[in-house]
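**Student:** Okay, got some structures for you below.
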Structure P
Amino acid sequence: MKSSREADGLRIGYITGQAKRLNERVIDNQWVGYLAKHAELVPIPPLQLFRMFGGTIERFRRSFPHSLERLSSGISELRDRYGIRTLYMNVPSLLPYLMMGRAQAGADLGFLGIAHCAGSESWMRQWLGIAPFLSERDVLLCSSEASLTALRRISDRYRTMSLIPLCTALRDRDEAERAIAGRNGTRLLSIGRLEDVKNIDSLLRIFAKLKKELPQAILTIAGEYTGMRPGQAELYKERLLEIVRSLELEASVRFAGPVDGEEKERLFRAADLLVNLSTDPGETFGYNLIEAKVWGVPVLCANWNGFREVVSHGEDGLLIDCEWPDDGGLPRLREDQAAEWAVRLLRDERLRAAMSGCAAERAGLYDYETVFPRISAAIARAESSKASTHRAQTGEWMLGTLSELPDAYHVDSLRRLPFFEEPLIDIVSGASTLPLREWMPAIRPIIGHYAGRFSYAEL
């Protein structure tokens, strides 16, 4: 019998190396492992790509548009040297440039990528750079309808994206049931990046309210501190520790730091409730929500973006009201509601057991053995598409502003962006420096639908 990899007949290049952030490394390593079961993976050293840029992106940008010829010829050579027709871009920051070079060369090479993020400043710059050069030879995977809607508000070019969720490997059902049976309604878990957009400060205030009703409750916060600007991570760490001290939570809150492997599995196995209150503009899906399902852990999360597509309110978790005022402020969570609902769930053993069972059952929707055949089919369809031989006017496009490219963008949705009148090459190459309070109003025309309310729902 043929393996799925042999049956699919796909040969896909990927860039070796590791992402800096732990959560990105974990997801990417798992994803590449699953992809290897359905395709022949061809490792490509990062140095091969950076040679095409003359060493660095900055050097490429300084000599643009002359550097475009080196890039376009390098892409054709890469395709021929490694014998690939699709390149998985696990270095997403390079994707706009590679698509631009591919268009200039008219090369028969498709790109495979994942929409890890939709609305952050850094990713918005990339999506703007990608849009003009996206073709039917490419497979861009979007994990939630909410994020897909956001991308299509940028450009109609994103209509070709495939709506396919992230996935994971299931555990033995008996093992998950034993974990559920051993829980006692006292342990809360938060896991992921620790940054202001993840609202860990809100979580601590909610937990303090919960402790008045459930004194024995314990909260574990796992993850690494991150930030877009120098000093941001350290400042947020100091802020959280001060909240812990001021609310006298030192004996009940544990910061576990970055976790992976068996340590992460142990935390999920023991948790009665996963809490994710993120209102990150770049949030796409919430990978830890499906990790929780694997272990039958109910979720308390913000009614934000793709979260509500993964969590069914009152069935396998609870969605906390999230409001985003039109006056340009930041999204707000109902902390009182979150505390009340968490207490209700932790106290009600029957309700918690029902949600745990539902969560474990629905984990099957995200089994990689179910999801990856859909991805393989999408890649096969893209590879059967006829490659364009048209040499796009890439140099002119990259030197133009968004307002000068109305055929590529929904210009009205983008007018609030601070770089609206900058050349596209500068947008793609620019650093993400805008504070959150300035960025959120600018991005609201594109992701305003992310926030939702469930206050009418009965538990």
Structure Q
Amino acid sequence: MTLALERPCLVPEVAGAELSVPLVNGGTIGYANLDHAASAPCLQRVRTAVDEFLPWYASVHRGAGFASQVSTKVYERTREVLRRFTGARSTDTVIFTRNTTDSFNLLAKCLPRETSVVLFDTEHHAALLPWRGPRVHRVEPPRTRLAAVSAVDSALAACAPGPRLVVLTGASNVTGELLPVAEIAAVARKHGARIALDAAQLAPHRPFSLRELDVDYVALSGHKLYAPFGAGALVGRADWLRAGQPYLAGGGATKAVQRHHGTELGVVWNSGPERHEAGSPNTVGVYALGVACEALSENWDAIREHEDALLRRLHRGLSSVPGFAELRLFDADVDRVGTLSFVIDGFEPGWLAAVLSAEYGIGVRDGAFCAHIATRRLIRFAGGAGQQAVRVSLGLGSTEEHVDRLLLALRQIVARGARWEYGKVDGRWAPTPDPRPLPEFLS
């Protein structure tokens, strides 16, 4: 039994590519999913692999049955897949988590005492919020990559003596821009600091290597990686993780438990990745994550070409939409993945997203994207006055027709408005009334 099915293709196919959705004015249309940055669709290869594995699903690590042995082999083999996918060192540990948020909260619990943490205040909340205390230094990001490196350098120089950690996003979930990870890592090394990389938005779009970037930890999510089965990973240096208190107390994290004094229990915790994986693991989700990582690794050139072509098409078209203003971290053009956020003068983002969905069958994201500080600041930089924007995020399920439909829809909405009535329903814009039927499995 191999971890990945041997059916490589140029651009991996996604499940649900033929999905049709209803429109408020009647009929259906093929769904234009332009919200990959929130949750990417499942790869068809992942779907097939999970179906193949499900009859073998059983408990891991402690079962004598043959299915349990197969499941354990699948689970442990996937650690090696993640090690290769992230370019990890042979001594690094791979801990399976629920997602990027879970990974960073785990790492935060394992930091040595008196650790100083440096990060930009524009990080996604998954990377921004887990760190607490007076030694957390939140830096306002400057408008150039070079100045970003200098800002981290200055912040580290001002830290108190002791361990230091820089937390950094690989690709912004608001703008898609790539941060200067290798350059910041070099500065961090000068100050004896470690680096934790948020690769939630980077990993689905670009290959990267912990070793080449000289990064100590990386966190990623399966639901961003075309494996939406509830698994993520934290990969990195073992010492802090081995010394930290177990993330959860329970079975699997323990080597031995016995009565100690009276009601006290004597517990010997595992020292490997199992130390932080208490409870029955999400074996199916872990397997799906590994299959997705292998599928992407086999096709990076085609994936990059596909997404770059769509992003160029999107950029050209949006520049002609009246009132359009793009959100950007940096003044000059920088390398980016297929994510772009914008505002259109005179149009509320939530209303705009509702119209795109109800009248055109287009899925985009509106709001502040779990990066409230970043979104508000970048809207001001773009000349806007609100606190929310519209985000378009491309991926393997995106097509030229989806991009062209979005561009046509925006031009029509700006020129003539909506063709249906809309109002606030539970705090969000929605068609009023909304005649679109739900799928049969929800009826």
Structure R
Amino acid sequence: MVRAGTLPVVLAGVFITILDFFIVNVAVPPIRSDLHASASAIQWTVAGYGLAYGSCLILGGRLGDVFGRRRMFALGLALFTLASAVCGLSPDAATLVAARVAQGAAAALLAPQVLAILRTAYSGPAQVRAVNLYALTMGLAAVFGQLIGGLLIQADLFGAGWRACFLVNLPIGAAALALTRRVVPESRQDGAARLDSGGAVLITLALTAVLLPLIEGREQGWPWWTWLSFAASGALLLGYAGRRHASPLIDLSLFRERAFTVGLLAQLAFTMGMAAYFLIFALYVQEGRGLDTLQAGLIFVPIGIGYLAASSLAPRLAARLGRQTVALGGLTRAAGLALVLLAVHLDAPLGWLVPALTLDGVGMGLALAPIMGTVLARVSPQHAGSAAGMLTATQQVGGALGVGIVGIVFYGALPGGTAHAFQHGLAYLIIVALALACLVQLLPRTTTAATLAGTR
């Protein structure tokens, strides 16, 4: 039975896991100063979370299918809150890095359960609303992460400084955990499902082998080990595909559904553009236009406003336009980014960026929730956790891949100046947005509107 508090509780878990992916960027300078952290330690404070998170997501989703989604959500939330406390109280850089990796692994246990719970607990219009609010929560945590971090550090509550960026998770996590058993329904795969331990090892290693070079490769100039890691990932995936198990970690039959497969590819394209954009835009306004951390966070507000407005409109549009809602989101993003490119080319005042940034946020809001609805709507409840893990893992791989590619483009053009490099990065992002609009045309024509609307 779904209770009134189910959605706020599970979305609180989503919010803090996404927030911690972005908020740490603001805290890097004071962490370096306070803990006397080396460049390597700082890099792993940022990258360790993403690596553990992305690598363990599919396993986390499958654990929910087998042992219960509410149980794994609660366990992940408890571990995440505990790891956040260790991050906030870290006496040295080594402790902080270890706690960040633990945070990422806990987030990977927590995050897939949320989508699986939404898929199994709600149906029809209620499911559409739940998935839309999930997408809205994700977007707002990502867009406003830097602003929230800047405000927390500047407020310096109780002298916490940068530590508040992690300690803020404690009251949120504790409150959500206290309510989980009371308001979140339990669900799991029907029958005597068992965990495919061998498959879990192969998939987790394969994702690690993909994400590690994507995260570290550009910084190190793409050394030989990055290409060996990519090759190892392919071999591990082939090894998994050749195995047989009664309860596989990933049921390959899911990929026979075209909406699921194309939806994952669309999610990959979307996140390739979103994470990369946040990176180079923050670099441009801080290094190219001289804004401080808080000012840079404030300039993300128009994106958030556009995203919020479009997210509330997306379900109704999806019910009428089907797959073209996602295409409209991609085209709107391309238009917004093109306007940003024009303003930067003309060296216009930053105020001129506001309409373009709002339009970009509208494009994000139109695309994200319908993509997720496409991936999940036709998945059977027994595979909800596995499918949610694949969807969330695709987001992480897409984000890392986009940052890796745009990093090559941006830093390759950096000798010409930050504005010049930003323009090159924007050109890449416009192409990605247009590619998303084209890709969704591969979704099934006759069923897409119903799928995106959450009906069957």
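Derivation of every value follows stated rules applied to the coordinates shown; laboratory data play no part. This structure is a prediction, so every number in the text was calculated from the model and none was measured. Cβ atoms are built from the backbone, for glycine too; each structure is taken alone.
**Student:** With volume of the Cα convex hull per residue in Å³, for residues 152-255 alone computed per structure, which member of P, Q, R shows the largest figure?
**Tutor:** R
**Student:** Can you spot which of P, Q, R the value 3.4 was calculated from, given it is distance in nm of label points 7 Å out along Cα→Cβ at positions 248 and 376?
**Tutor:** Details: P: 6.0; Q: 3.4; R: 2.3.
Derived from Q, not from the others.
**Student:** Now a separate question. Hey, helix-only ellipticity at 222 nm (-39500 (n - 2.57) for each DSSP H run of 4 or more, over all residues; to 500) derived from one of P, Q, R reads -10500; which structure?
**Tutor:** It was calculated from structure Q.
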